[in-house]
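Every number here is computed from the coordinates shown, using simple stated rules; none is lab data. Every value quoted in this text rests on a predicted model; they were computed, and no experiment measured them. Cβ atoms are built from the backbone, for glycine too; each structure is taken alone.
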Structure P
Amino acid sequence: MSVALPDAERLYDALARELRPIVTPATGMIGIQTGGAWVAERLHRDLGLAIPLGTLNISFYRDDYASSGLHANVRPSQIPFDVNGRRIVLVDDVLFTGRTVRGAMNELFDYGRPESISLAVLADRGGRELPIAAQFVGATVAVPPGAKLDLRRDDAGRLSLHLEAGG
């Protein structure tokens, strides 16, 4: 598949610029494992957030759990702060159908009731099946039907986007 994809590092920079004016010392940030957690780790550090970073593993909250089962390398969710009454920035790598974000919000509400949840994504590829929208987006990326947009991180922590068959 030869489609020109944007530089993920540039998308990251754009997303960080968008988020900088809205985060406060009391903002909680939570990354959706795995790619969203990678992006959230960097944003958390670069934006200088004081509240510890949280991560969500939505494996048990997926609406396809019965058919897809549990992946072998599942890491538990960790939210090391009280979400009640807190403004939360939920971070994911690629927004597609909206089902991952729905699962993340379902799990997040098991931890409490936030004041608000804003969604920040590195790339929005369209194709929504649920009424979910990101408030902060690195870029909208056109992806061929049937392809999967995948975020990868190298040993130095640099991010890159790749297309894979299936989707």
Structure Q
Amino acid sequence: MTVLGINHVVLWVRDADRTAEFYERALGFRRVFGSPGRAHFLQAEGSTNDHDLAVMSVGASAGASAAGTVGLYHVAWEVDTLDELQARARVLSELGALVGSSDHGTTKSLYAKDPDGLEFEVCWIIPLTELTDADVAARGRGPLPLDLDAEIARFGADRQGGFGVSRPRS
């Protein structure tokens, strides 16, 4: 099987309305259909996908997801430019959702939590044509602190990112 990408993500949440509003504000998603109080299907800006994220209510009494238990750790949403990554950092900070950032060598990442504490990543990937041996080697050493201003100085704020790290955009 050849995997071309992730088509969509579905999350069980305590309150689908609250969570849909969060992802609209945090990542610029828009609701395309759903049922208030029960489920919402959201689409990312520029997407032609039916939906990229679905959130479905399970009720306010649902227990929290905890590290160390079996389950999904996080989903990574890729942005096109470092300028967009910087804009997401500002919005996530304003929402009190940003919990960290990392330089993974080939990938520059922000980490945030939604209203139910589910973690997600927003990342920009170095274009294959600009990837250096040092960038690839940094992946094996573990994450470093992200210096977004230095990355913008290196690549430019509007430089289109790569598509994954293994192949150029088609």
Next item on the list: For relative contact order in percent (Cα under 8 Å, 6 or more apart), find whichever of P, Q sits highest and give me its label.
Entry: P
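Supply the structure label, taken from P, Q, corresponding to Kirkwood radius over Cα pairs in Å with the calculated value 17.1. Don't skip to the answer; put the middle values down first.
Details: P: 16.2; Q: 17.1.
Only structure Q yields this read-out.
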Checklist line | Highest-scoring label, criterion being mean count of other Cβ atoms within 10 Å over residues 22-29, among P, Q | finding: Q
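Given 0.4 as the derived value for distance in nm of label points 7 Å out along Cα→Cβ at positions 30 and 54, which of the supplied structures P, Q does it correspond to? Write down the numbers at each step before the final one.
On the way: P: 0.4; Q: 2.1.
Answer by label: P.
Looking at structures P, Q, which one was Rg and Dmax of the Cα atoms in Å, for residues 38-93 alone calculated from, given that it came out as 13.5, 40? Write out the running numbers ahead of the final one.
On the way: P: 13.5, 40; Q: 14.9, 39.
Of the structures listed, the value fits P.
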